[in-house]
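These are the structures, in structure tokens.
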Structure 1
């Protein structure tokens, strides 16, 4: 009887531990840029097109709560404090870094291309400016070549900000992130963290397909997707030549970009960008 109870207790602990590990990390999320802000009060950085990563001091996790099986050498020597950042290869290489992360330690050579670009210290109690100074000291002391701070800069005004955005996008970047110098790290959407892009983006779930026409007859013409609020719409633009024959499966979470919404709230000029393999929690709009 004692052995059976011990076994049941072991199973319970194992299940409980696995459930805890699967809980998404409580990270700070950006809100949309507002043109009425004082740009000089913000630190500005490029919005990197990578996989969001949370280092808890011992292991790497995705935003959705999945354990990232990075090679032991990759995280050796990292600080024992939580770090918020992006696993990144280069501009326009999201699919590559996403595949590397999903493959785990299997492709050791591929991990040699990856850098963890750190932009925040989640457990530091100070404002962003204080966190940034501490972050730079921590990473400098660590001396790990692929563990780097995201470059931050101060800009004089809105004109300089728009010029910086134009230069980043022209070079293949996504956009900019703005951290208010005094804002503390708060889990969830924060008005102290803004994103500025030439378009908006969001996630939706694939719930169906429409039939293709012409050269895509017998294949998928568009994805039917559903937002967290239940609104359904189509995503046809942005699919590459292979995706009509092998579209993202039903239930997949995909990222799309758009430019504003119609009077009914439907995204305008919606365009498929990518499948989200890290599965961040979907939020109601």
Structure 2
């Protein structure tokens, strides 16, 4: 097992010296473990060229098998972290900021009546951090957007939501019942950052498909400040719909977009055993609240 650990460390770090640092052992010890493993498996694992080691084709194949084996160990470690970090009577949620301020308040208000003895912690973070919290067992429920499947994380569709167009008060398009992408040509646009999460990719694609150029004077990676920038008169924006009902109360015009631009939001939890009853209650309640929000209720 120690030989395999040394081999994995070299493959992951790219060198014997870095592997020694990862394993907290000496460089000669790593070299000896690799040599012993090569003797055990019967084929060379690395070629030494110019003072560096380069994995052989056989080493690449072996590494794939090693990684699959270590995935199971990683999941055991994840389970231990979840048990160790999870006080009895606490549910931890990691979610996008717009979800935290739009969907969670009424859900948690009802949850308090249903589970008065259960404490809830909410961490509003970005998509990648949500996935990491769930994978590491630091969150019992994650609420984010669709992403590629990840080992150790169960993900289910929350809802498919269509984007909306938020307009400054008195804007020339505010009297329309829906905003066509073509109507946005030349408009001052509070746009999502191009390097932001995949949540926003559909907006750029829709603008490009319609041949529309907008004036991007302000960019941001989250919808909550984008709504605030629109309300301040900095331009219009295409944004997720959940936060819309909060800004409608401030008199901000919000309209559907045509053609529709949609995106999938997901519920995530650690892929360890059955869902605890309080988390199952929250999952169902968040899904219902999301549907009610999209229906305008």
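All of the numbers you see were taken from the coordinates with simple rules; none came from a lab. As the structure is a computational prediction, the values presented were derived from the model and not from experiment. Cβ atoms are built from the backbone, for glycine too; each structure is taken alone.
Can you spot which of 1, 2 the value 1.00 was calculated from, given it is FRET efficiency 1/(1 + (r/R0)^6) of positions 124 and 252 (r between Cβ atoms, R0 = 41 Å, to 0.05)? Attributed to the structure labelled 2. Looking across 1, 2, the calculation of FRET efficiency 1/(1 + (r/R0)^6) of positions 132 and 268 (r between Cβ atoms, R0 = 41 Å, to 0.05) that yields 0.70 traces back to 1.
Tell me which structure, out of 1, 2, gives 4.4 once mean projected area of the Cα convex hull in nm², for residues 92-155 alone is calculated. Source structure: 2. Quick one: helix-only ellipticity at 222 nm (-39500 (n - 2.57) for each DSSP H run of 4 or more, over all residues; to 500) came out at -14000 when computed from one of 1, 2, so which one is it? Among 1, 2, the structure yielding -14000 for helix-only ellipticity at 222 nm (-39500 (n - 2.57) for each DSSP H run of 4 or more, over all residues; to 500) is 2.
Across the set 1, 2, FRET efficiency 1/(1 + (r/R0)^6) of positions 52 and 164 (r between Cβ atoms, R0 = 30 Å, to 0.05) reaches its highest value in structure 1. Using the calculated result 31, 29, 19 for semi-axes √(5λ) of the Cα gyration tensor in Å, pick out the matching structure from 1, 2. Considering all the candidates, the number was obtained from 1. In this comparison of 1, 2, the computed figure 3.9 for distance in nm of label points 7 Å out along Cα→Cβ at positions 36 and 140 is attributed to 1. If you line up 1, 2 by mean count of other Cβ atoms within 10 Å over residues 44-51, the top spot, with the largest value, goes to 1.
Figure out for me which of the structures 1, 2 the number -0.45, -1.19 belongs to, where log10 I(q)/I(0) by the Debye sum over Cα atoms at q = 0.13, 0.26 Å⁻¹, for residues 188-259 alone was derived from the coordinates. Traced to structure 1.
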